[in-house]
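None of the figures in this text is laboratory data; all of them are computed from the coordinates on show. Keep in mind that what you see is a predicted model, and the values were worked out from it rather than measured. Cβ atoms are built from the backbone, for glycine too; each structure is taken alone.
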Structure 1
Amino acid sequence: MKNVLLIIICSLLAFVSNAQISGEVFPEGSHEHGKGLPGATIYWEKSPSDGTSTDETGAFVIQSPAKLPAKLVVSYIGFKPDTILIETAQNELHIGLKPSLNMDEVVVQERKKSTSYDMMDAKHVENIGAGELTRAACCNISEAFETNASVDVVSSDGVTGAKKIQMLGLDGIYTSLQFENIPMVRGLANLDGLSHIPGTWVESIQISKGSGSVRNGYEGMTGQINMEFLKPDDLKEKVFVNLYGNIMGRSEVNIHVGDKLNKKWSTLLLAHGNMNQIPLDNNNDGFMDITLKRQINIFNRWKYKGEKFRCQFGVRGIVEEKTGGELDFNPDSDFGTTNKYGVGAVGNHIEGFYKNGILFDKRPWRSVAVITRGSYHQQTLFAGLMDYKGSETYFYSNVIFSDIIKTTDHKYTLGASYVFDDYNEVFNGKEYLRTEHVPGVYGEYTYTREKITTIAGLRSDFHNLYGTQTSPKFNFKYNYAKRGSARFSFGRGFRVANIFVDNNSTFVSQRIISIQQNLQPEIAWNTGVSGTQIVEVAERDLTLHAEYFYTNFENQVVVDRETPGALKFYNLQGNSYSNAVQVEVSYEPWRVFEIRTAAKYLDVQSTYEGVQKQAPLVPNWRGMVSLGYQTLNKKWQVDFTTQFVGISRIPSTMGNSVENSREETSNAYMLMNTQVTRRFKHIEFYVGSENLGNYRQPNAIISADKPFDSEFDASMIWGPIFGRSVYAGLRMMLFKS
């Protein structure tokens, strides 16, 4: 496989030719490297069919004509076209275009959609803007998808009140979670990783379903969620404060302080704290609905922006403590005993990142980037008599070289990465040690024409424990209409399971645990097709979107709860797959009102000890209707979202006593959330409610009155475990930048 990859890389480089002319196109009088006019048309006067266009930075490369001198024509909408006489081959053309018409300033206001599909990217990408994150109580990213149909938010168990995500019907562990294209929530941090990212820190989110890009690593199977944080050199205000509280006893505060120090340096400090110290039992089962919690989370980032060299670096630290279980559980006296059932966790996390980019004046399309991240995570966890302690030391590095072949229609990326991952875990007194060294290399080629974009990539990772893993990835986009596009993707991903943290919610029970020796890496192939069409209805845009994704596991660590009283982990022997179909329609009948509807069908199957069954606790369908109203002056905003959740299969309780038996399928139900926001010059007030209908899963905890009995199980959760919640908060934007 090494030789195959080497041949591909050498073949790409062999195409590079010097018989070309390059440069940049920019508005006259405002030349800034890397910020030119994207999509400008460039061609030779006598052969217009052999033209090209500028990339997103305004750079271009065009093949030299057979004879010089020759005239080069440059045009861009809104600017006067220009014809330049080229007498000799050059590589440093700087072309400034004049505006086609000078006029007094005209301000045009249009409400930008807070969620949209990227019509330009060859990959299937859904963009969630900052506006979407303020439509609901987005205290952290695990709650950021309440108004989104692509990512599902579900309760993890009936005791901790924690939430987790699913995509394409599969657990969030199969989705690569990244911070500005740097792996972030992974390993032991998967336990509560999404709740460690405050919503106010995030500027935008990109949800990319399917195979993705080889440059982003090997772990993503169902797709990637990339989070763009606030940038220190692009702040709307120097000081931001967000305060939040709800009737469940939860209170949070976020403080952002940042500014440009000079033309090149800028910094930003993000601080978050949350606390919940009021034990509540609204469903009267004797257990707290939500754990008592304290968390402090601080992140400081720096940015340097020079003409040829740019870099960013930062450090983050988290301290968190959670306690829950029975209402009168006392960890000082009841921990490790059968007096009262309790759950708890203590997590300490520290990490740092660094990334830089090198720009080339003579070749603005060429770049070299280095990305590194290191972290240390320490975690303890207990549930009843189950006890877990773990630590992880992680280091990641990625070197990326990007260039073109003759013109910007042909781009390629070459890179090399390295992962070091050291685990030290102790579960119920037994030690589990693992150290991973994973060097890898990859190459990716992008071909772009007027209607077609193709991205083909291949990476090889050389795992010290599991050998060479090869991950091909392919993305194709065809613009079949001016405002319509179709996509196809295919790719492979692999990951090493962390069964204790990945499945921590299953341990909130009295099941007898068995773990197969020699668990193998999880490997899956993902294939997807999608189409997006924008049509005009009553002079307003109607967006239609449909998609189908198929994920097939070559191997999977099966979590088997099919036998009452038993919890088994073993390698897949048989089929395991997911079929996910989604249709979405969004429309603005008026400038101030948006309607978004979606429906999703899920068919998720796996094999449990030779028998193929529907995966448990995954609904067979979901629906969503989201309504958003905002006044023209943006002072008032009202949002309302309804989620429809279909039935799911419940693992067997056959053999349990009558009072501890459950039906084989769950109920279908509906959830409603709403929020009202009032904006002033420097302050925003918001008030809202979650689960307006007060729906709760009945008898969520099996044998709640006897938690140390063999039939006790708080992991079979298919619906909300706490009812209606009302919250309020305010945002203060001070000292505008």
Structure 2
Amino acid sequence: MRRKNVLCNIFLCFLAVIICLFTQINSTSNAATQPLREHKDVRVGYVQSTNFMEGIGDKAVKRGMAYDYIQRVSYYANWHCIYVYGDWNTILDKLYNGEIDLMAGVSKTPERMEKVLFPDYPMGSESYYIYVHANNPLANQGMAALAGHTVSVNHNTLMETILRNWNDSENHHVRIKTFSGNQSRYNDFYAGKTDATVDTDNAVKPEDKMIPVAKIGQSEFYLAVNRQRPDILKELNTALRKINSTTPGFTNQLSNKYFSGLAVLAQLQNDELAWLKYHPVISVGYVDDYLPLSGTGNNGRPTGIIVDVLNEMVEELKIQDKVQFKYVAFGSYEAMIQGLKNGAVDMVFPANNDVDQAERDDIFLTSEVINAPMYLVYKGDYSDLQLRRMSAKRGNSIGDIYIRAHYPNVELVYYDDIFEVLDAVKDGTVDGCILNQFRKDGYLSHPDYWDLNTFMLKETVSRCFAVKCGNNELLSILNRGITNLPEDFGMNCTYTYTEKISSMTIKDFFLQHIFIFTIVVVLISTVFSGLVAYIILIQRNKRRMAFLAHHDSLTGLLNRQSFDEVIDTGGALPATENLVVIAMDLNGLKNVNDALGHEAGDELIKGAADCMTRILSPYGTVYRIGGDEFMSVLYAEPDQWPDIIQRLKEAFNGWKGEKVDKLSVSVGSVVFNEAENLTMKKMVTMADERMYQDKAEYYRHSGADRRKNR
């Protein structure tokens, strides 16, 4: 009997195992065929605010920190945003009353915590400052001079609480005058009835001519949720956790205050691993004939930085054995996007990093992979240029998109390839065309186009990957991979393909010199001369490409790649006698770009480079290694160095441009004999640290907000 019971128990256990295995197999089958999740309609309050939320109306082009933030959240939460427009108070009341589901930029206060729900993560923070008029003597006297003066603030607000706490806790002895609203407060302030007023850093514009003299506090603001929608709060928190783990730099780019120090998780999360398990082959669509970004080689295989970036990403994420890529070429940008939407491919590149258009196309965009300056290509003098007709490549609408956006009144003329596009500019059939920096460097190095001129345009173009809406697992994987790429990886990959674009073939040479080679057929001696000429042109072309790969196009200085090659070659060796390393960084470049425009910023960069070259080039080499960063490797006698650094600072202080009045550069230097066992790499690190100390001292003395004036 006991033996019978034992056998019965064994049979039941075996049956349970079989049922569990069947259930697991069935679940796996369902997961593999599970369709993309449906969108949920979410009502979003939309308040017009410069650089925060712009574009009132469903047909208006939307942009701004809050808009991009909400769109990124919607990717992961599978929301379809329905925008409700109005002023701040109206939209806030609608949030309280349940007429909308979400509102951006809401600070957390005890009163609001009773009326709305707040997520786990803030979307940003804002700082509160005491401002004075730019022409007020207090502007140059600092915080201590505020004692005894009247500071205005709105009554019964977070601003007032922060001001009073600051005043009482630190004994600043300012007189506080409260107002019922902004209008009356600013009326008194501009009329001189109060000496100063309190506001946030994102509310004061340059045209207000107000100077901050004291920072009194900071508060976080959130994407607040209707109290009756805890389901949306749960989805919001899940999306924010996902964003925070894959691309913490996204919020940092938008607010410049948060998530800058968080580490990106290279380890894929469970939902991402599960997605890869059932999608071991990912189909990738790309625009053909668009090197250096994407194209098809002579062997029929994909080429361009798209291949390099994806290969590097899978290595960084350590998923080489979990995924393979199947590439599909498309003849135009529209065809590629349509292929993504209809499911022909899982992802595409290069996609325009245009959030508004992506929402209209119903696709999700990843973080930026590469940013390219755009150039107008023309013939003759720029002052005589009148753009009435422009050429573009037929079937490759990336150029069309840029021209239609920025030159809406220009007539477009289409050609079959880029050479015909450039020929039309050269022979005057059209007035110009548009090329990005990489294609410009490649194609215009061809001898046929050396007489064409270029002008860098203000608007750059950002490229990224795109996935179908609802596929947030693949989006997470791509964003995680992009964030883990080495710095400037995409940019550095372009040089190889730029050289391939411009390589001059024997066929090109014969076509260009067909008359000469007709004579060569008759006169054998001319054959030798023609071959010599061909070799010279090839070498000249290679030298030109080598120069482009190692020099900065704006200043003419050697670039980051050249500096890295020097460090890689001898950076670990002991420092040689008389070696000096200098790190230099412009102060206030961002402020100049924002206030005066990028042409003024370029003037500031070139002015700094000219000063460095004039003083330092007799002793060594100057490199531009970043937007506002420079390094110099010099050889000077110890007794020469104090005089060199003094002349360098005098050159900076004496510079004056047409658009910018002054130039300020933070400097850090290290001499070979300062410590034992110094290497060039150690000297670079020490010089960089001293430069940042000098920069901190500059901002401390100037009283400028370092975050806004970098």
Structure 3
Amino acid sequence: MRPDLLNPLFAETAGLKGVGSALSRPLERLGLTRLRDLAYHLPDRFVARRVVQRFDDAAVGENIVIGVTVREHRASAGRGPYRVLVEDQAGDVVALTYFGRASYSAKKLFPPGEKRWIAGRLDQFGQTRQIVHPDHVAEDSAALAGHLAEPVYALSEGLTQGRVAALVAQALEHLPTLPEWIEPGLLAQKGWPGWCEALLAAHKGSDALARDRLAYDELLANSLALMLVRASNRSRRGVPLQGDGSLRAALKLPFALTGAQMRSIAEIEGDMAQGAPMLRLLQGDVGSGKTAVALHAMLIAVESGAQAALLAPTEILARQHAETLTRMVAGTGVQIALLTGRDKGRAREATLMGLLDGSIQILVGTHAIFQDAVAYKHLALVVIDEQHRFGVGQRLMLTQKAKTTAHCLAMTATPIPRTLTLAQYGEMDVSRLDEMPPGRQPIDTRVVSTDRLDEVIAGVGRHLAAGGQAYWVCPMVRELETEDIAAAEARHALLSERFANGTIGGGVELVHGQLRPEIKDAAMERFATGKAGLLVATTVIEVGVDVPNATLMVIEQAERFGLAQLHQLRGRVGRGTGKSTCLLLRGEGLSEVGRERLALMRETQDGFRLAEEDLRLRGGGELLGTRQSGDTPFRVADFDQIARLLPLAHDDARLLMDRDGGLDSARGAAARVLLYLFERDWGVQLLRGG
């Protein structure tokens, strides 16, 4: 159970002053449903304001605090702006400009002849200097003293900076006194403040020491939880599996295994022969041969008289795996079945009976294979594809469906830097497929200006007319009024009209994450079966169907994606024997980091190198576009902090477990509070056998 002293932080934000049903919805969209969430909703940046005596002392675009005298009010005709003319101590006049309903408050805030202090951004409109909607207005300078460095928070529609700041302030009033979990020597060496002081400081100013301490807390909680999972797994009773090699010898694969594949199979075979259950991650680029390695692992289980299950994140991917594995085991007598949420009636019952009596040796499916009704005769190996789509809890749930804890092999085609591998999969041993099978053709990658959009569309038309298929990826689902970002819905409408939705190379399909699963699956299936020639999508397709005939990929506004994500998207093509091309459409005003990122995409197709470079570029402080959820498992720590502090947190967690008495020591009791604070308490549950 969560320690009582944390209860104030886990109270609902709905109980705060001023939070009604209308405010609850935007807070929920930001994930701010508890006081803890608000306390850790750290500012993205700070607005620094300078106190000036005269407007001439400030530059246009600068945020200032200044004392002024109100001269007069000027209302415009119709819906024009409302202006309050004010002068500084030298008599220079500036307009305070208000729009809409805000003009009503302006009339009360600025009585003519009175002195006021204002905080805002000095701008220029034509020949007139102005401050549009001043941020703060006060009758004396002391009231603005706290606004010289003001936090800027991430918002959702329906929230304002002032409202979020007020709610954060309420949450910070409820901070409890917590025991210190950081090792005293490290705390002194780094000069970090205590936990409570660090949170308060992080909301008041850009205090690097405070932010680092809070990031370290999160990294330590994660490292400790993963170590607890690893320790728990090693203490569990598994089933040693040593196949006789007969089924593997009977395989007639159309390719020779690479050295990396053979090395990974040997590592897996060694793990599965042990009494403790295997917990291993198989990392490999798109096309590096992960499925063949997983099949060898599953056949070891079958040779040993046991069963294996492969879990895929989507129904389409599950069907694809089932078809691929069935082709691979042809002639061996191994029985493979598919189970998804769509399966009903007699077919489902037959599959369940086959699992129970052991006649089905390998099951492929979606999360439906988690269900209580699904029972196995002897499940001994679980393979999880695209591991990043599933949490630790889901992985544990599936492995514990076995009579004893099953061996677990997780796979990912997302190249992960070594630092982040430690962060996300620190409880697992890691195998890497770092070489590609011979004969795989490189993808011709080109960077093209958006100015040539019409040429690109014409080229796609020629490609479709010749019988090819293509992907067109956009960064957004639909257009935003505030930003000029390419949107999938608008691009789908344009391309559908251009290609008359069927006259050239089949139809144009649309796929994005906001569609209902059955609609999305149906569209992808039409593309996979060749009934559609062009698939317009968001990044939802970065892990998806295998369509060998799709040899052209267009990624619009490519500078808005990270390197690893661009590489994943590019990996959708080049899956057959034909030559494939990836066009990266870039916008105008590309930054130096953006240029370097796209140049790297042209230069290399090594996913691991791109992942390391991506972390380096992001760690430098520039994130093009918004940070993708799932880039890291962290809310507080940024890429730079992960690179600097994660190795330290990992070593400290190991020190606590190996030397300082684990969670039963005095410091361990504090660390237990930390695990609950960052909701890594599944580590505690495992320790208790829960």
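Match the computed value 22.1 of mean count of other Cβ atoms within 10 Å over residues 72-79 to one of the structures 1, 2, 3, and report its label. Checking each candidate, the match is 2. Please state which of the structures 1, 2, 3 yields -11500 when helix-only ellipticity at 222 nm (-39500 (n - 2.57) for each DSSP H run of 4 or more, over all residues; to 500) is computed from it. Only one of 1, 2, 3 returns -11500 for helix-only ellipticity at 222 nm (-39500 (n - 2.57) for each DSSP H run of 4 or more, over all residues; to 500), namely 3. Given a value of 22.8, 74 for Rg and Dmax of the Cα atoms in Å, for residues 168-487 alone, calculated from one of 1, 2, 3, which structure does it belong to? Structure of origin is 1. A value of 79 for volume of the Cα convex hull per residue in Å³, for residues 96-135 alone, calculated from one of 1, 2, 3, originates in structure 3.
So Kirkwood radius over Cα pairs in Å, computed for just one structure, reads 28.8; which one of 1, 2, 3 is that? If you can, show how the numbers build up before the last one.
Numbers: 1: 27.8; 2: 29.9; 3: 28.8.
Among 1, 2, 3, the structure yielding 28.8 for Kirkwood radius over Cα pairs in Å is 3.
When you work out FRET efficiency 1/(1 + (r/R0)^6) of positions 456 and 616 (r between Cβ atoms, R0 = 30 Å, to 0.05) for each of the structures 1, 2, 3, which one comes out largest? Let's see the in-between values first.
Details: 1: 0.20; 2: 0.70; 3: 0.50.
The structure with the largest value is 2.
When Cα Rg over 2.2 N^0.38 Å, for residues 128-295 alone is computed across structures 1, 2, 3, the figure 1.81 traces back to 3.
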